[in-house]
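A.B. asks: Structures incoming, each one as structure tokens.
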Structure I
């Protein structure tokens with residue numbers, strides 16, 4: 001309390017509401033590729049200048065559109081057809097230019113400077129195989145380094161049949177950073193007969209599911225709009241190899257079902273053998289929670305590393321997680337079943353931690369996993385008199 005020495009009226013403002021956590025966005029997309037227009041109305045280059053757009057009309061107004069050999073414009077169109085929202089477009093060149101690895105890598109590097117949660121590079125499919133896989137590896141490595149985004153990855157255009165296509169992809173994609181991306185197969189066929197990679201449509205589905213259900217809902221068993229067919233029709237036996245391969249590199253299927261149309265029929269990361277990161281909704285939910293807590297905790301920096309700060313920070317994190325649990329993001333009949341937050345001397349920190357300025361918080365979460373295999377058992381009930 002202030003010291004008052006002169007008679008008069010004094011006003012003191014007190015904090016009514018404690019610090020709170022804001023839930024981070026989950027589905028702002030960075031589209032990287034080639035566009036029709038590469039300069040603004042004044043002739044200034046917009047190459048490698050991320051432009052935020054909110055609709056298909058916005059895209060056409062800024063970047064133009066006409067049918068070309070490049071895939072970015074159709075990917076953005078499919079994104080909005082399937083429920084897409086805000087996104088950034090990073091143009092790396094004009095549609096009449098040859099595709100190059102260096103240009104797309106420059107676009108990928110530029111995406112690191114903006115706040116996005118999904119990376120889509122459909123024009124990667126126009127690269128030679130070695131460059132294609134080099135770019136995909138760099139994309140996954142970028143997501144791992146930043147730990148705030150996830151890559152939606154296309155396979156190269158199907159040509160050799162499901163088994164061979166998947167084998168080529170798994171051999172090329174490598175073994176690193178696989179939990180930071182998901183791959184989809186096969187390609188889509190548009191009304192004009194043009195095959196296009198599915199990543200733009202999948203990004204729209206991610207956004208739609210996130211907005212309607214939450215990032216914790218697997219973006220699968222969802223209709224895909226804007227395409228009339230698939231380049232390959234997959235059956236159950238073929239999907240067995242795609243979804244659950246021996247090496248664990250899962251590829252999510254897009255399938256045609258009678259009376260249902262095109263459905264996304266998989267929700268696995270490329271790290272399919274991992275119990276922790278097998279499902280992409282688990283990876284993306286944890287990413288959202290981690291970054292929400294991280295970005296909303298900056299007020300703690302340089303606060304006293306004492307019990308008062310620990311209690312306040314723990315309460316704020318628990319309140320944030322309780323709200324997520326009520327939304328259905330975490331499993332458990334009650335909050336204490338869904339999460340546990342620990343912070344303090346003798347719990348998460350030692351005296352040495354405090355002397356060296358480290359405040360350590362441990363958060364345990366019970367995340368939701370999709371019911372991927374539904375087993376219904378039938379038992380004959382004996383007739384009773």
Structure II
């Protein structure tokens with residue numbers, strides 16, 4: 001039995017596929033523009049010709065001309081046909097040229113770059129069912145994740161997320177003990193340490209190179225005396241001693257999330273708090289079928305589930321776990337309170353208490 005192809009539907013679907021292909025090409029162009037300083041050279045400079053931008057950035061004119069045309073075709077810069085010039089708008093600059101902006105996106109493309117580099121590992125994992133530990137991925141993964149999440153944490157963590165947790169900021173202002181599980185390069189730990197000088201902070205991560213980066217970042221930020229970064233198996237705060245335990249976008253990567261939740265409960269003070277930050281997701285698959293869901297399911301396929309499976313644990317939650325599954329894990333661990341404190345288009349911020 002043959003199935004008749006609808007030409008209009010085929011054309012529309014091909015249009016979507018071509019747009020996705022163009023976006024993947026565009027990610028390479030964004031990375032080049034960021035690393036070569038092309039966006040920064042355009043920021044606030046008005047309309048520029050290719051020769052002017054080449055001189056400002058120290059790059060070869062012919063390459064700059066072609067790169068500018070790729071950016072104009074993508075809608076990432078404006079092209080003025082009457083003058084043959086190119087311009088970066090303030091909105092485009094906030095996304096591509098301002099590395100302090102919460103909307104700064106270029107580092108995000110380092111993640112799919114690492115995914116392509118590790119394709120061979122994933123082909124084998126799909127066939128064997130084995131896991132791939134986080135530390136076995138290409139180095140661009142760690143740098144890309146840290147840089148991309150940093151500005152979001154800078155914008156939201158102290159100003160919005162911590163105040164959404166009952167009585168927590170007052171406790172940290174007086175002086176508390178905080179554990180940041182899965183701290184990576186330490187940006188979340190450092191932002192909290194800068195905001196609450198009377199508190200003490202411990203970052204935990206299994207990735208040695210990330211811990212080394214976190215220590216360097218803390219020293220550069222002037223908070224090394226109030227922060228420590230250790231492997232989870234290293235000695236740290238005594239049981240029942242922590243006022244706040246944070247899981248930033250990491251619980252779903254764990255093969256034993258229930259054990260992590262139970263350990264958090266034992267480590268908390270009686271009136272302590274867990275702040276669980278997870279990728280935004282609905283409990284139903286059909287409600288996650290959108291561009292953000294596409295990003296998260298794709299990353300989950302090659303990064304999150306592989307690490308969980310490498311731990312031979314009880315779960316491989318994936319990046320779209322949803323509130324219901326997360327709550328079940330914490331309730332089973334003995335937490336009596338579990339609520340959505342706040343959310344963004346990219347994150348769920350959850351409060352759990354004993």
Structure III
């Protein structure tokens with residue numbers, strides 16, 4: 001029997017596994033084959049791969065420095081914001097670090113102590129509650145089945161958390177969005193990241209991120225029919241607004257949780273706890289989740305430092321600042337995604353960069369002249 005079984009080896013799960021004390025027997029499970037070469041892995045995390053200032057701050061707080069192998073080029077210093085419906089465009093300075101998300105996750109896992117048992121390629125299929133030790137059922141990488149008992153189970157398995165679904169089927173869940181991201185050959189140099197709003201296609205947003213000679217193009221849509229069609233139309237509208245896209249190389253999709261009410265946040269109870277996006281810790285305004293995952297993993301490790309008994313309450317107390325951050329971001333989202341307020345801010349030019357004539361492509365800033 002394990003003291004703690006962690007389902008999900010992303011930033012939240014890997015951070016928790018790294019920081020848990022040596023006095024506990026720990027299992028870390030992920031459905032991705034993080035034990036294999038990335039080229040051999042079918043499942044990868046679809047993500048823009050930008051470290052926001054809040055994620056940089058949390059890495060610094062944990063005493064971590066990102067290795068060169070995780071950094072991806074180019075490093076840019078501005079976000080090109082487009083409101084396609086209102087035909088408005090602005091450039092804002094931002095301080096992101098461009099990374100390879102797959103390499104980032106694998107680096108965090110590499111920091112997990114060898115005393116932690118790992119099982120990769122395992123999919124959670126069942127969870128049975130027990131007053132003393134819940135039982136987890138998995139389908140293994142080889143196609144077999146395994147059961148694990150643990151005194152405490154932690155779901156760090158993302159937006160569609162199987163742990164949350166199985167353990168708390170009647171608790172409210174954040175609204176789910178479908179994120180579609182494609183990789184295109186980069187035809188011309190991009191000088192900024194892109195944040196694109198198009199109210200006709202989505203009440204969330206899209207993004208463009210140059211990375212290692214390619215361009216990531218993604219967008220989040222309310223779940224439902226027609227997501228692929230809406231994404232194809234989104235790409236077409238980008239091209240109409242000056243983006244030069246080459247051959248589409250890859251396309252992937254994933255779910256994004258968007259918490260907009262206090263009840264959407266759930267750290268868990270008793271012997272089953274949640275961390276990262278599984279708990280609802282993600283920005284409702286930008287969908288940035290790495291900083292929340294890193295911090296919630298560390299907060300849960302702090303809660304467990306006093307032992308398993310009483311850990312849920314200690315974790316809840318430690319995670320209150322994260323919950324407040326989500327609430328603040330939800331309020332910010334109401335301004336960003338309100339068409340009138342967004343257009344007022346963009347038209348005002350407050351906080352925008354004024355680029356010297358001739359430094360940007362002719363397509364950029366055309367709507368502001």
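Read the figures in this text as sums done on the coordinates, not as results from a lab. This one's a predicted model, so the numbers in the text were calculated from it and none came from an experiment. Cβ atoms are built from the backbone, for glycine too; each structure is taken alone.
A.B. asks: Looking at distance in nm of label points 7 Å out along Cα→Cβ at positions 71 and 135, point out which structure of I, II, III has the largest value. Please list the in-between numbers first.
C.D. replies: On the way: I: 0.9; II: 3.9; III: 5.1.
Largest value of distance in nm of label points 7 Å out along Cα→Cβ at positions 71 and 135: III.
A.B. asks: Taking distance in nm of label points 7 Å out along Cα→Cβ at positions 231 and 263 from the coordinates of each of I, II, III, which one would give 3.1?
C.D. replies: Numbers: I: 2.4; II: 1.3; III: 3.1.
Structure III accounts for this read-out.
A.B. asks: A follow-up question, please. For which of I, II, III does semi-axes √(5λ) of the Cα gyration tensor in Å, calculated from the coordinates, equal 41, 30, 20?
C.D. replies: Among I, II, III, the structure yielding 41, 30, 20 for semi-axes √(5λ) of the Cα gyration tensor in Å is I.
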